[in-house]
Every structure is written in structure tokens, then in C-alpha cells.
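A.B. asks: Okay, got some structures for you below.
Derivation of every value follows stated rules applied to the coordinates shown; laboratory data play no part. For clarity, every value in this text was computed on a predicted model and none was experimentally measured. Cβ atoms are built from the backbone, for glycine too; each structure is taken alone.
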Structure P
Amino acid sequence: MYRNLSPGALGIHADLKESVRLAKLGGFEGVDLDPWEVAGLVRERSADYVKDLLGELKVGGIGLPVDWKGDEKAYREGLRRLRDALGPLKEVGCDRAYTWVPSWSDDRPFRENFRWHIERLGPIAEVLGEFGFRLGLEFLGTRTLRVGKRYPFLHTMDGMLALCAMVGENVGLLLDSWHWYTSYGTVYEIEELEGEQVVYVHINDAPREVPVDEQVDNVRCLPGETGVIDLVGFLKALRKIGYEGPVTPEPFSEKLESMAPEEAVKLVGGMLEGIWI
């Protein structure tokens, strides 16, 4: 495992050069890439140019650059363009993409929605597989996200694993400590996984004195800030199963909003280092 920076997950807008600078400043070992920026740099300059920018930093992953939740036209166009990015990205060592799966639908009952997700994500996984990429799917465990929605959908690890198995052999979990916690996940459930079933990891903490079912998705804490989520147990379990990928803070913390990017990455990097095992 390695400590990975996704500037966007901290509310920071940065190009590759700035992302690399911030990652090093915060003591991170890897950094996420913007797929279209990096693909453009590889074509305009070279893969070696991007690798030189990265230096010793590992590549974390990319947010899936396909609007698969949108209308059919947007989906087809995104799927068509996907290959344009994957070749250059593969040249610089990127092999992980990730996306989140809504835990509700106002339009499709559960079974219909399950089939729809296979139909949308299956072709994407197939294209990713052609370039040696794996796809991580994130389940959203937070109960308050489903309140008032017509049809609940997958919101547990086991449920998402079932979808992963149907979508493709190169598909696994984006495991977020927040959603693991709010879905009442346990360390033992993680220990029952194979390392390859986890593609990407988000890490964060939760506010104190808020019942699990009342936690609000975009009100989180820095890794290790409160100790509400057993992050040491979470990380130990991931290490035990042989997970070797990025661990990326995604705290949605108000503390970071008023900070300069340099201050924010130093704070988050230090908090993550404090619980690292």
C-alpha cells in the first residue's frame, strides 16, 4: 500500500506539475492523474516527459472518464473516446480507474437497475481490460443518501462484489472507509477478501457523537482525527490480504476549505502518516 494524493478529493484544483509538487510536500508516495491532461502530455511531449515529472511518485489512478450514468448518447461518446486516453496513460504506468455507484434510483427497481449497471459498466470494463486496466466500483453505505429515494440499490460490500463479478474479471472494489463504516462493515469482512478484489481505497474519519445511521456523507473528518472509524484495523486488514494499491484521503473537511493548498496537503499527509501501519 502507499499513501496517495488526489488533489480534487481535498478540494484542490491542480495540474500535473502542481499535483506532484503538493504530493511531495505532503509526504505522499503516489498521485492521481487527470486522464485527459496526461494523455495530452504524452502525445505532445512523451511518456518519458510525464515519468520525469512524476519522479519517484507512483501513479494512483484515474476517475473513470466516461459519463456512464448519463443519457445513451453521452455514454456512447464517452465509451468511444475512452481508448484515446488509455493508451497514453498505460505508457506512464497507470492501470487503475474508479467510479462510484449510486445507492438508489428514482426510476429503476432493484433488478432492472442491476441489469442496467451491467449493461453500462460491462463494455467499459472490457475496453479497460484491453489496456490492462482494472476498474474499482465504490458502494455508498451512508443511509441518509437513500432516504426519500424511491428504489434503494446496492449499499454494502457484498452487494457491490456481486455486481463486480457480473461486470468483468478486471472489476473490483473502490473501498472507502467511510462507506465501510456506515454500512456496518467489519474488519473480518475485509480479511475475507483477496487482495486483488480491492482496486482502490479512500480513507477518512467520521464526526463524534453522531449515530451511524445519521451520518451525512459530505460531513467527514481527516484520517485519524476522531478515531470513530477503526482506521488502523481497516489498514491492517488491507495489508493482511495483500492489497498493494493507493490509499487516498477523501475527508470532505471544512477545515481544509480555508487553508492554502500547501497547508492542506501537509495537514492531511501528517494525519495519514500518524495512523499508517
Structure Q
Amino acid sequence: MNYPKISIVTPSFNHGDYLEATILSVLGQNYPDLEYIIIDGGSTDHSVDIIRKYEKHLAFWISEKDNGMYDAINKGFQKSTGEIMAWINSDDMFHANAFVNVAKIFESFPEVKWIQGNPTTFDRSGQIVLAKPLRRWSKYNFYTGDYKWVQQESTFWKRSLWEKAGSRISTQLRYAGDFELWLRFFRHEKLYVTNLLMGGFRIGSGNQLSIGKVDNYLEELNTCLNEESLDAGTLERIGQIKRYRKLLNITSRINLGSLKLKYHRLFDYPPQVVFNTSSQKFELISAEGYTY
């Protein structure tokens, strides 16, 4: 198979206790065409020593004061050239074989422009403590308030989509930059999902804005949704989804199976990407009949 270049960016600031595990989760993929970039915000702990330890494996790194995580990520992606892109924070980790599987999926299905793996969570020691049930995603989930959560650590995308969406993460936001990026991606392409493990979030490692500032995150998120410009057709479908949702919540006297199917179809989900262990190939499984 072809191995398209994969660009990974790690924003880093004073996460020396976890940074090496993050780096090893990237380099340990042994992916043949990897471009790994670390942007450190001027750490005062031992982070820079760890980065120097691995600098011969890095395409670029720098340690200097920046304007926050999203500024650092933008700096990294501006240095990147890979066809496939993702970022991993300095306390989170990728799962084994994630990069090869992502490359195979993008190569097998040109219609897939971004994809999320099965969401997982690590504890502070690096043990997997949670693997959430996989769900499909649609922009209509976001537009109707059902947005928890497209896991950033498990999400990869094509550079072509990044460029369509403006080649940037918003630095006007402090907490919900990932969510605002997903909104822009949804303007152009559907999000595919796979039940393979791609990446995971480490909980309890300290200085985690997504947990410690969840109210601020939600406030920014709602601002992003309110500012999204939607056409008449999209607004009509949102109205239909909300009406169906209300019916599903209040009725027990009609054919719920039929109602759920009609409701599900309104979201226009893409197929799910699965690995067939018999054929040893990836396949697309239709969204039809999926239980929402």
C-alpha cells in the first residue's frame, strides 16, 4: 500500500511528567512517512530536556512563549506538509497501529475526508479505564444540541479538508477550538467513524482546561453554534429533528421502530468503517437500521 505522509502536532507546556509517553505513542507507531512537530510554550519544567532526547526523530520543534494551545497548534500545522493531519496534546496518547489503520482507511475510501476512532480514556498511569460506545455523527447532532463529544485525540483528517475549512484553529477561543473546527469541517464533509482504537484522553493529569473549565467550554461552544449561518433547508431539517425527538420522548402508542428509523434518516449519517477479520480489509457498513 501507499503510505501518505502523516503530520502530527503536539502542543506542550509544563507536562513533563507525561510528555515522554505522548512522544513514544507517536514515534512507536513506526509509521514509514511521519512528520512529527512539537511546539512547546516555554516550559519551565523538564519538558525541553525530554524533547531534546527525541529531537532527531522530529521534523521540527521549538520552545518559546506563545498565546496558548491553539496558537501553538497553528504554529505546528503551518510547518507541516502531510496529507493526513492530527494533533495530540502533551498528556494524551495514540493507540498502537493507529497511523497505519488511518492511512489504509483514507486510501481505501476516497470519500472519507475525516474520521474518528472509538473514544477511549487513560488514567494517570496510562491504563485504559474507559472505552465509550461508538456512535455515528452528523452536523445535525451539533445543530440540535447533541454534541458530546467528538474526541479530538481520536480524530484525523485530510489536508484538503483542512484547507477548505480555512487552514486554522481559532485563536479567538480559549477552550472550544476543537469544536469550532469540527463545525467548519461539517460545512464541507461528513464525519466517518470506525470502531478501531485511535487515540485516548488522559484524565487527571492536571492543568486540563476541558475538565477544569467545562462551563467556559460550553459557553464558547454555544457562542459558536449561535454564530453558525444555516440555510433554510438546514433549518427546516433541524425543526423536523426536534419534532421527532419530542415525539419519541412522549409517545408509547405508535410504532416506535418506524418512528426511530425516520428520525435516524434525518441525520444523513455516513456509513461506518469496520475491519472485516475474514477478508482482512476495511468495509463500509450502511447507516440504515442503526439504532440511535
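A.B. asks: Among P, Q, considering only FRET efficiency 1/(1 + (r/R0)^6) of positions 54 and 126 (r between Cβ atoms, R0 = 30 Å, to 0.05), which has the greatest calculated value?
C.D. replies: Across P, Q, FRET efficiency 1/(1 + (r/R0)^6) of positions 54 and 126 (r between Cβ atoms, R0 = 30 Å, to 0.05) peaks for Q.
A.B. asks: Among P, Q, considering only distance in nm of label points 7 Å out along Cα→Cβ at positions 6 and 38, which has the greatest calculated value?
C.D. replies: Largest one: structure Q.
A.B. asks: Given a value of 0.95 for Rg/Rh (Cα atoms, Kirkwood Rh), calculated from one of P, Q, which structure does it belong to?
C.D. replies: P
A.B. asks: -13000 is what came out when helix-only ellipticity at 222 nm (-39500 (n - 2.57) for each DSSP H run of 4 or more, over all residues; to 500) was calculated for one structure; which of P, Q is it?
C.D. replies: Traced to structure P.
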